[in-house]
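Dropping the structures in below, format is structure tokens.
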Structure 1
Amino acid sequence: MKPHSLRRTVLCLSIAAAFSTFADDAFPASAAGKNWTGAAGDSLWSNGNNWDPLGTPAGGDAVFLQTVAPPTDQTVIYDLVSSPTLGSILVRGLEDGKFMELSQGSGTTLDTNALTVDGANNGNGTYRLLGPGAVLNSGTTVIGQDGLGAFYNDVGDHTSGPLVLGQNQGSSGSYSLSSNNSNLVPMTVNGDAIVGDAGTGYMSLTEARQNVTGNLILGQQSTGDGGYSLTGASSLSVGADLVVGDQGKGSFGHGLADNTVTGNLILGRQVNSDGTYTQSSGTLTTDTLTVGDNGTGTYDMSGGTLNVLHNDASVSTVTIGNQDGSVGTFNQDGGDVSVNHNISLGQHGGSVGNYNLNAGTLNVNGFITLSFEGIGTINQQAGTTNTVASDIYMGGTNGTYNLKGGDLLVKGDQGLIVGTFGTGTFNQTDGTNTSTYLSLGGATGSNGTYNLSNGSLQVTHDAVIGHGESLNNFGTGSVGTFQQTGGTSQVGGNLILGQTGVFLAGAGTYNLNGGSLAVTGSVALGAGGDTVSGTGTFNQDNSQGDSTHTVGGNLVLGQQIGSTGTYTLTDQLNSNAAPSLTVSGDTIIGQAGTGTFTQNGGAFSNTNGGFYVGGHGQGSDSGVGTYNLNSGTLNTGWQVVGEAGIGTFNQTGGENNAALMLLGNCGGCSYGGNTNSSGYYNLSGGTLNVAGEVSVSGFGYGEFNQSGGTANVGTTVSPSNLVLGTNEAKGGLRRARAITI
């Protein structure tokens, strides 16, 4: 055998051994092999003298394009108008720092059942598809199987089977697609496209179009790292799911392009995965979006449009922080987000979901759940709008909404529920929150808190602080707290603190330390009507600023049997204006339950309606009411102390101005259950001014006890206008009465 024949034989044996593993996977066992030699020196595919065996590759051949000695960069030019379908093509650079390149130009067509572009020994494999009319039809395509592979598609037409970039650990594969917008057919992957399988993969589209009929997965295995760049006037269509970070790491950059995902967009799908989607412009449309499925997911949006289309209430349209251990974060710094149904943050136990609405608009056509079983938080800044067509549920476990500016609009039949089953907190430091309803503490054992320091809250219907429980008879009732230190709060319906329940009653507290509260309807502290009644507490002072409270309807403390209502009005005697309370309807302290009003300063005005301490209305003979006037001013029309129940007015200071006063007004009245009422007025300090008469023991029992202070009745400082027992009780008996002046 001649020496050069021996060298060729050794080279062929070495090549066969080096790629035996790949050949087993990618090439049919019966395929004939064609090896590039470049012996003709012209780099042309069509020259049969460049091949071993001689002759151009035929249908079914396994084609090997590999760098040969001497170690230089080598390029093979594919120059055939058409070709038979090859079995497979391997483009592989074998020398350190050198590449083997297959270049396909305009007006050519190449068909192969499999294509692999790879490198070994730090060599590079490259494929260039250049110019209009360059057509490549490849089956399974691997760019970077064990080493370095790159594919450059510039205006070419490429239709591929399943596509893998960076297949095995340590490999790196990239695909660059540009300027194919003018083509009738986009770059198409029939099947799944995996960018960063166990290695590193990267795909970029610039002024280009791509269609993936299956899944597009970035970072599939735990060692995989996949990146995708979609820029310019480009478009991407994914027929199934887009997964960014399956078991490994994935990142997707989106700018000035359209991305349409027929299935689900998932960021961080498996445990320990990490997926990031960055959108600066363009439009993304997907059926559902999961940010942090089992791993870590981040969506960074600074512009453009996101449309999430799914419309099934049983499945979350957008989930941020899904399974145990997952962390999902959505950062919106611009653009418009439209969700066709619902958003869930912190879906399952151990998950964490965060939405940072820093700029732009968010429109949710369904509802938002902040913490179903995990932890969910929304942070909203100035200049933003969040519109929710249905309701917001906060605190299945622990949910928080921080409204720092912008506009929040909740339109559902239940509105904003803070503390659904667990703990919910709404912090408003600025901006406008408009909701149909407001509930703090929704179910058994829940705890809801609203902190308002600035901005505006507008509840168009009722607000309930401390819901009752009518479904379960275990645990404790809900607790609701509203802390207002500034801003304005408006309730278009009624404000209820401590709602009734069939099994458990709620407890509600409103602390008005600054700002204004206006209620169009009535305010009930300790509501009732069902089996058990609630507890309501209202504390108003001016410790944090000017404090005003207006009630368009009635103010009721201790509405039903068993309920308890407490109101404390305090002037801190600081530089702020004295706190004020104005009631347009009736004030009822201890209607059928127990009510206590303590005034330590400030001004309370109730001149248009009635003022009742101890029972009022049907079935109110059980009412027990107490008013403690220590300082400040009380202005009313008529005052009835002990109308149907037991009423006590203790005045140690301040000024009480009334049109007339009745003490012990009912003796066996029909709405009093044939029970005599009792009214007590104890004056030890301050001034009492009654324009008309004071009737002691009208039908019930009354006492007026003065140990200090000043009582002005009529126009004189004397008891001459006090009327004692002027009416007969039922049965013709005069009820006991007493007056001490």
Structure 2
Amino acid sequence: MEEKTLLEINFDKLINSNMIKEYIEEMKNVFLNLYPGIDEEKLEKIIKNRLAEKVKNVPIVSFTNNYTKVEKNISLLSWYDWYKKTEPITTEHGVCFKNHNKSVNLSAKLLEYILDTRKYHKKKMFECKKGGDHQGEKYHNIRQKVFKIFANSYYGATGNSKSIFYNLFTALSITGKGQSLITNAALSFEMFFADNFVFSNISDLLFYVNNIKNEKRKLKDSVCLTKQIKESKLVDRLISKFENKDMGLKYKSDIEKIVSNLSKTERNRVYYKNNFFEFCKCEKVIKYIFEILNKTDKFRDPNEVPDIIKDDMEKLWSWLEEFVYYPYSRFDRISICKNLGRKAIITVDTDSNMVNTEPWIDFLIEQSNGIFDKETIEAENIFKMVNILAFILGHMIGEVHERYGIECNVPEEKRSIINMKNEFLNRRMLLTESKKNYASIILLQEGANVPDNEALDIKGLTIKKSNVNKNIGNELQSILEQDILRANNISISKILKRLVKLQNNIQDSFNKGEVYYAKPDKSNEPITYKTPYQIQAVRGILAWNSLYPDKEITFPAQVNTIKLKINSIDMLEKYFIFKDGKYIPYDVTQKEEIKKELAKNKSYKLIKPVKKTNPEIYESIAKNIFAIDIRNSVNKFINTSEMIKLKNYDKDVYEKSIDSYVKNSFSGDAFTRFKLSKYGFGVIAIPKTEEYIPKWLLPFIDTDKIIADGLTNFNKIFESVGVKTINTSSTDSHYSNIIDF
């Protein structure tokens, strides 16, 4: 469905629309809260007159069935009438599907089979894990992952025009529905658990109060309340829920009028909606929570409540459901979720919300009157506290999804497909500014202890990817786990000391010629790349093969690559002094300076130029890597008057002319050498079979760049713990000793 243009509409047709009829009834209910004594007929007339003034035309939408290839342009009001009559399953981007009870959907049947099979294997996996059957756990884990891939592949196929499952509307609806569901869940957690919602205008407040007033009630206030909420207290709360205090104060007189027209019960209900902690402070409620805590020794899995507290947990939820839970979704939930500062949700992933349970634990410790102490509380008590909350939140989000399904016309028997349940309890999480980049220590998975060696969970962070040296990655992971996620107190100075030690170890290792910290890399056949010489591994392998043909690396290959700082052939004509763990270059003309420097300390070592010590290496680099012979010829060619004019006129043709000149003027591998020479000698590949780097290369290893590249993967983590990183170029950044408070 796509909006096209506007259609003029007469008043009688407008009033007879189902959408407008519903709007009039809703507005009457809202305004009767503000003006309860007003005559309803008069109010309805006022609303209709305003509609007549404001609504002169309605949008025309393009309504397309891409199965039957039928397209119609109809008014939005007509579309709504059709929608109310046919009750299609509605999704984002205006995509509607025929309901399951009206037509068989083979694709849906396929997906149901895939998801049911995955669910079976996942359940068996956890059963095996709890029973200590490691082989069974591994077997079912592999299979549940396979069926997860099948399900995700269907989603990908719907957006692939070459697939038999291709349907752009379906692909759009899946993407939009996923985003809508997860943001709706996040906002629901924020509202229910953290009282985190705002009124953008007085209309928001009016609808909010009206919705609460019209709720069906099962419980009397006296079941869990001992005190009545005063009008002034409710007025203050409602004022505080506006986007800013000034806006709330602007509507104070209207709010006071609304509150004054509420009954005592209505005041209580409006006050406690989304007011989780205030409700839990009520004498009867907090007493009941501690009774539940004391009834059971263990409560580790909110999906498997101990029998002794099952009825109590259901009763507690029934109180919270009626007094605290507000079941109405916002139509602008996606934009709200992006802009609302979160208080309850630590991070949102593709299909999950991570809830911060620490405020709840702190609340219960504070309410315990000294029974619990944060420093000495036992783990089992923490687990009980957290899982009471997880049970409540699980029921709340179940209600959210049930209502969501109803509003989208999903058949009752299909609504349970949309669900969220508690799976992990994390000890601590480290978040970064990048989406889906975080790390945590998992304590429990569905109630089962997670072994220490499996507890670290890293998502998105690149500290241990395949292209990161495993020894650097292991050390960075150790710092993350031991000094950040498991530490009682995070010590920035301790982390910095460990990183400095790692840097020194990298420097010392390369000084010894070891490949211990070299970067793992790989390359396919150069011909498979559009621009092969831009690939570092390709250049590194070609450089090695030109220097060591007897130890040739054959494509495709896995290698170690080392960055070098040989930007010109002149570097191979320099002397170097090795001092304080660094190689310092000197020109041939600086012989006096060299003598003076060596005289300062007998431990300083002089390294003679490669041109003198390894003339065959020098000649090979000059020819095969810098292509000196070809470059000299090309320089003469491009300095002709015709080429100078061409360069200014058409750069692409200019470059192609140079390539043609090289191909026509030189034979063999000349063109390859010429293309390679543009990149200098900035990298070399070392075969996996080689344990040491050729000795002549040691002065040219760019250890500063290697260290920066290796540690740059840690910079996101540094930023998260308050250490500022500094960008030294568009691609390089380094940690600093500046702490962001």
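Each value in this text was obtained by applying a stated rule to the coordinates, not by laboratory testing. Quantities reported herein were computed from a predicted structural model and do not represent experimental measurements. Cβ atoms are built from the backbone, for glycine too; each structure is taken alone.
Supply the structure label, taken from 1, 2, corresponding to mean projected area of the Cα convex hull in nm² with the calculated value 46.9. The partial results should precede the final answer.
Working: 1: 38.8; 2: 46.9.
Source structure: 2.
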Distance in nm of label points 7 Å out along Cα→Cβ at positions 99 and 579 from the coordinates reads 7.5; which among 1, 2: 1
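Of structures 1, 2, which gives 0.75 when FRET efficiency 1/(1 + (r/R0)^6) of positions 67 and 203 (r between Cβ atoms, R0 = 30 Å, to 0.05) is computed from the coordinates?
Details: 1: 0.75; 2: 0.15.
Value 0.75 for FRET efficiency 1/(1 + (r/R0)^6) of positions 67 and 203 (r between Cβ atoms, R0 = 30 Å, to 0.05) corresponds to 1 out of 1, 2.
Could you tell me which structure in 1, 2 was used to calculate helix-only ellipticity at 222 nm (-39500 (n - 2.57) for each DSSP H run of 4 or more, over all residues; to 500) as -1000?
On the way: 1: -1000; 2: -16000.
Clearly, the read-out refers to 1.
Assign the value 9, calculated as relative contact order in percent (Cα under 8 Å, 6 or more apart), to the correct structure from 1, 2. Let's see the in-between values first.
Details: 1: 4; 2: 9.
Of the structures listed, the value fits 2.
Comparing 1, 2, where is FRET efficiency 1/(1 + (r/R0)^6) of positions 291 and 539 (r between Cβ atoms, R0 = 41 Å, to 0.05) highest?
Values: 1: 0.50; 2: 0.05.
Across 1, 2, FRET efficiency 1/(1 + (r/R0)^6) of positions 291 and 539 (r between Cβ atoms, R0 = 41 Å, to 0.05) peaks for 1.
Tell me which structure, out of 1, 2, gives 2.3 once distance in nm of label points 7 Å out along Cα→Cβ at positions 499 and 555 is calculated.
On the way: 1: 2.3; 2: 3.8.
Computed on structure 1.
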